[in-house]
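I've put the structures underneath this note.
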Structure 1
């Protein structure tokens, strides 16, 4: 018997973000199916992190709408989106520095599902640390973790909120090739959790390996989307990365 068709969990309609005369995103349309893994790629300044901010609620679009599970959430603040099931990580990890790793995750547990967590939840927090390979760091302060460990802690804390969509922004940035392989394994584990993932990363090998679909941004525009192996070899995508793409209206710096 064929599997039932997956439903759209996220729908971005004509998203535009402008600051003064500077255009950061222009007429972005994107539909994401439940349990899909989408890689968002493009050169520096393409608008990738801005798009993440629009989805998570840190950036308010100048025009357009964001729909989550069929509901218009364009004007919802970040905390309301988080509790509804949209979580994100950031390019620069943001642990609570003077709290231990497990306490950082307990914050995620209590924030995302407050009705279930009125006290400390060490055992459940350590289960999330095990998922990202850090159970041995449970009692280490956030400020004493390495960059790689802080990135994985941030993923665990986001997962603790109980998301249906997880936005990963440069989760492998600054890591060695060996550590990047660990990130790939982590994303494969997250796929098994039936999460919907949107991933930004400059390691194209990572993005190609884990993504079901690629979305290419350049100077605030979506220039292409489709199957990874087809997209990555397309002349227009290569031109965007090499800076030889055709001229376009002024975009972000």
Structure 2
């Protein structure tokens, strides 16, 4: 089934009556997104659901597909049609619809606290890059619909597209969407021990196993056992995947 740009924009999140004066008021938010991209080196873009395009695209997003940020901004949602494999476009449409269905069941006062994330491939020349995509609302309309959404892209910690979760900030539980059952399933989140968090943080800072053992006053065998337990808990194979998983999901 061919995908059209209009398929991504649903009646359930149709946005109306946004004025030029409203756009002038959001300049500070756009500048904040730019500052966030500069200081964190995150790949960032802002979706405008009223104009149905991209309001801002960070320069470093070009890494994922080889196009300049200006080109990606001009593409808007056509970007997904040109740079996402066709079979995964259908997955994105399903995520889009079911994500808004769940979002619209959330009380208005809590909606800004939720983020949805999922993995899909981006085409870069002859290569496919599996990315993790986070989308979180920035500005809601008076009736609780998303006008602007902040999106970030990073390398996925997984090896296949999917893994669709919607999570409230600072909540242990989350919703995971099953592409097989076509429904959301509520789950309890993963909790790392203090030692596991310390090992993860020190590993991310570049310390070796021996360094970490010395800093935590533990034996190297204890650190190895801690890592094995953490890898099992996070369902990853190595420390690089563990760091990526923690960055994207915890």
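Where a number appears in this text, it was derived from the coordinates with a stated rule and is not lab data. Everything numeric here is computed off the predicted structure, so don't read it as measured data. Cβ atoms are built from the backbone, for glycine too; each structure is taken alone.
When you work out mean count of other Cβ atoms within 10 Å over residues 28-35 for each of the structures 1, 2, which one comes out largest? Mind showing how you got there, number by number?
On the way: 1: 17.0; 2: 14.0.
Once mean count of other Cβ atoms within 10 Å over residues 28-35 is worked out for each structure, 1 has the highest.
With FRET efficiency 1/(1 + (r/R0)^6) of positions 84 and 140 (r between Cβ atoms, R0 = 25 Å, to 0.05) as the yardstick, tell me which of 1, 2 scores highest. Mind showing how you got there, number by number?
On the way: 1: 0.20; 2: 0.40.
Of structures 1, 2, the maximum of FRET efficiency 1/(1 + (r/R0)^6) of positions 84 and 140 (r between Cβ atoms, R0 = 25 Å, to 0.05) occurs in 2.
The greatest value of distance in nm of label points 7 Å out along Cα→Cβ at positions 52 and 204 among structures 1, 2 is that of 2. A value of 2, 9, 16, 18, 18, 15, 12, 8, 3, 1, 0 was computed for P(r) over Cα pairs in 5 Å bins from 0, in percent, for residues 20-155 alone; which of 1, 2 is the source structure? The structure behind it is 1. Given 19.6, 63 as the derived value for Rg and Dmax of the Cα atoms in Å, which of the supplied structures 1, 2 does it correspond to? That value comes from structure 2.
By the measure distance in nm of label points 7 Å out along Cα→Cβ at positions 172 and 188, tell me the structure among 1, 2 with the highest figure.
1
Just checking, which of 1, 2 has the largest value of distance in nm of label points 7 Å out along Cα→Cβ at positions 180 and 212? Walk me through the numbers before you get to the answer.
Details: 1: 2.5; 2: 3.2.
Largest calculated value belongs to 2.
Source structure of the calculated read-out (relative contact order in percent (Cα under 8 Å, 6 or more apart), 15) within 1, 2: 2. Have a look at 1, 2 and say which one yields 19.2 for mean count of other Cβ atoms within 10 Å over residues 124-131, as calculated. Of the structures listed, the value fits 1.
Taking mean count of other Cβ atoms within 10 Å over residues 36-43 as the quantity of interest, name the structure among 1, 2 where it is greatest. Intermediate results must be reported in sequence, preceding the final value.
Numbers: 1: 22.4; 2: 14.5.
Going through 1, 2 one by one, mean count of other Cβ atoms within 10 Å over residues 36-43 peaks for structure 1.
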